[in-house]
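Just so it is clear, none of the values below were taken in a lab; they were calculated from the coordinates. Keep in mind the model is a prediction, meaning the values are calculated, not measured. Cβ atoms are built from the backbone, for glycine too; each structure is taken alone.
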Structure I
Amino acid sequence: MPDLRTEKSYAVQEINNRLFFRLFQTANTLHTKGTQALDEFGMTTQQWSVLGALSRPKVTGGMSIGDLSRFLLVSRQNLTGILSRLERDGLIDRVTSEGDRRSRTVKLSAKGQVLWKKLQNPIHSFYDKALQGLSFDDRVAFIHYFTKLQTNMSKL
């Protein structure tokens, strides 16, 4: 007689493998197709995410590099190269903090704000195509489950 616990355990492991592999594939597809969607602007998905983070109304005065790193869940080392390219292109400004001269704040430059507005239609079009066939409720459920997964993973 087969051991049902072993079979069930195998089935759970197989589903877990498929789920994480699909998540990996989806992230890679986002990187590739997202960059293609913004090709005419010379923008990568990493740069797009930084501009998006800095475009939020609650951070119009900018964010510290540490806060931006924590918000995007990327290392400061990875963020440094992205910020250097964005600064070189005039899309962000790094401002020395008035309260602490060692601290620097990153914010969208005027040119970055203009570009962010131009990116809205291509980004929303990309989102609409990528989420085609998913209802509003499906999308809300995705947010819930991705948030739960990210929270669990951050505790590891």
Structure II
Amino acid sequence: MTRIRVLFVCLGNICRSPLAEAIFKHKINRNGLHQHVEADSCGTSNYHIGDTPDDRTVANALRNGVTINHLGRQLAVTDLQDFDFILAMDSSNYRNILGLPGAEVHKEKILMMRSFDASDDHLEVPDPYYGGERGFQEVFEILDRSTDGFINHLRQQLSSRL
């Protein structure tokens, strides 16, 4: 059986997307799904290639019991083929993903992260970079809910593949 590959995407790959990746990996490991699913994250910009996540993101994740182990990378055209789900943190990044050559063919797998957040119709994961700790905690809570919804979606996909 092939593994489901998930890519989380934000602008710089130092706040939202590495946090989403870490929360997701934490949950799939806890739920015994790690043998069926793998995840990565990236940014649509080239600002932070090779950088570790923002210190505030790492600290917030640790306060919430999640460890981040990631180095920033930029979204590549090959990611469109290599991943089964590409989850954008906001509409700007969603448009940037769709702007890649050949993206139109893969449009059904490019989704908004908050489309899996059952508590809200608001589809943006706000960028906490210019804010304080409260913003980072808010993003953690949004991504925590959204990853729960996404994992439920994946469970349905996995049950049809097994």
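Name the one structure among I, II that mean count of other Cβ atoms within 10 Å over residues 39-46 of 21.4 was derived from. Comparing all candidates, it corresponds to II.
Ranked by distance in nm of label points 7 Å out along Cα→Cβ at positions 111 and 135, which of I, II sits at the highest value? Structure I gives the largest value of distance in nm of label points 7 Å out along Cα→Cβ at positions 111 and 135 among I, II. Source structure of the calculated read-out (helix-only ellipticity at 222 nm (-39500 (n - 2.57) for each DSSP H run of 4 or more, over all residues; to 500), -13000) within I, II: II. If Cα extents along the principal axes in Å comes out at 42, 36, 32 when worked out from the coordinates, which of I, II was used? This value belongs to structure II. Structures I, II were compared on relative contact order in percent (Cα under 8 Å, 6 or more apart), and the highest value belongs to II. Calculated for structures I, II, distance in nm of label points 7 Å out along Cα→Cβ at positions 47 and 143 is largest in I. Match the computed value 0.5 of distance in nm of label points 7 Å out along Cα→Cβ at positions 7 and 79 to one of the structures I, II, and report its label. Label of the source structure: II.
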